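Input: structures, listed below.
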Structure 1
């Protein structure tokens, strides 16, 4: 197995609602979202320490009395299929831990295999923008929207707990955009609107941008709840 872990938060209370997890960061991404706050993992992963898999396993085993599982994020985990992604997920499951996977949904084939083999317990897919030409602006690259839509439908039908989530960036997404996203996802089990964090944004022109105020964010939540009652705020 050649899977490379480039970040390890031993204990997190915020990456999986209701669970205590270790959060693992994989390098590289096929998107270039201007608001991304993990740009270093994408641009220059070689500058980050490689975390030995044995260290992660040892920590989990030694702290299984309070660690529920892991959150595997990035970067984009589905870029690592050929580096042992599935084998790693199987190993964590064999150790008796739950797994949450974060993904941008660009590889529905990867997701289908993960779902079919029951390699994870929770899926979180980022929805960048309304499902039209605006998606590429927020993803920062050319996008095959059909693949994004396939991933959405796979997750909807998977039978696992899941969430769709959107980071709301002033100047990039407004109430109407949020309404269109929520309408497309109408009937989803859970939708999360995430507050924009300006500090380390990929596009440095966004680093001085003030996030939505709480009252403005509350309006966005109410807009989304017209289509998805289980819409939650995160990071506000």
Structure 2
């Protein structure tokens, strides 16, 4: 498997993603001005503050030259992973439904949260089990997932919600929801299940020295497809 980690002006989690992936596969950085990612099997849009989050998160990055190819390759079935700001970019590019808006608290949140795996039958979660709880860090000011009721019902019906914020007992309660996301949604995939966006950072929980290796479930799942 060949992996591309796309770097936008303002990306700051690109090195973390690169480090996790390069231990298991051939991984390259791809600058946002490149025009093709056709050579890669996995395309990762990392976290950060692309273009300084001007206008709104991901709105300018969506028009970077590389995104035309990302959209094309996603249409061909290539795996695309968007983490935090990458999730925001995928929503702006309409590769995923919904939008990420300001946290309900209107404050930036940086802490560990618990998420529940809702569906293991995807290339991004098949190394885990449905109902498993993962401890992952979040760091965002605009992580509040929003979609209209029809879209939310469709996401549930087609099992596109892959992660939900939950408490230690696995309950998707209001108290366990750090940002106000609709239905405690922490990550969704497209209907075809080859594009996945999530707000928590699995790359920051993939080494024992970071206090958790729960994030490796996401990367191990992906690499099993290679």
Structure 3
């Protein structure tokens, strides 16, 4: 089946967020005078995952996650550091470090020649905008939708409403949501009534409650879902 509208996630789909986060965390801990950052990284990751899951449930905002994860880390580990300074350093590093996955740029560049694209991401505006600008990828998208900027996150329907409005209200049956997260990308797209494509780069197992329309392990496979005719207009 062919699609002419692609809603594509950023973190862990196009962008290597793990590498970005690792570098940013190391920089943050070094600036805080911590000699053994590995001692704290596991607890940080657990706190961060818990908070972003709360964002998906609508219980907190990305802006609250920004500082809260380090406030909790400092409180729970008794680190002698200022959590707000750590948060600032970390956010700066998230924007400065990391790159697209191999093949990601080519995939979105080629998709852009044949379909309408929207980048739809849960995240902090200051982080995602810094990444998008540094990587020079906004040119490939007809809309960039960042949860912190509009006050709504995946899997909620409001962020999809916003994306469809920015794309000029394409027909639902023409749209495909592409992402790595079963809980936000796939569940969000399914609940909204559009087709989904799970980017399963690491070969994970889905849960019984997940309804997945398509599954890929390489981004170049997305090209099989678009009809190779030139776009009539932008």
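Read the figures in this text as sums done on the coordinates, not as results from a lab. It should be emphasised that the depicted structure is a prediction, and the values quoted were computed from it without experimental measurement. Cβ atoms are built from the backbone, for glycine too; each structure is taken alone.
If mean count of other Cβ atoms within 10 Å over residues 88-95 computes to 20.2, which of 1, 2, 3 did it come from?
3
With helix-only ellipticity at 222 nm (-39500 (n - 2.57) for each DSSP H run of 4 or more, over all residues; to 500) derived from the coordinates and found to be -9000, which of 1, 2, 3 does the value describe?
So the calculation was done on 1.
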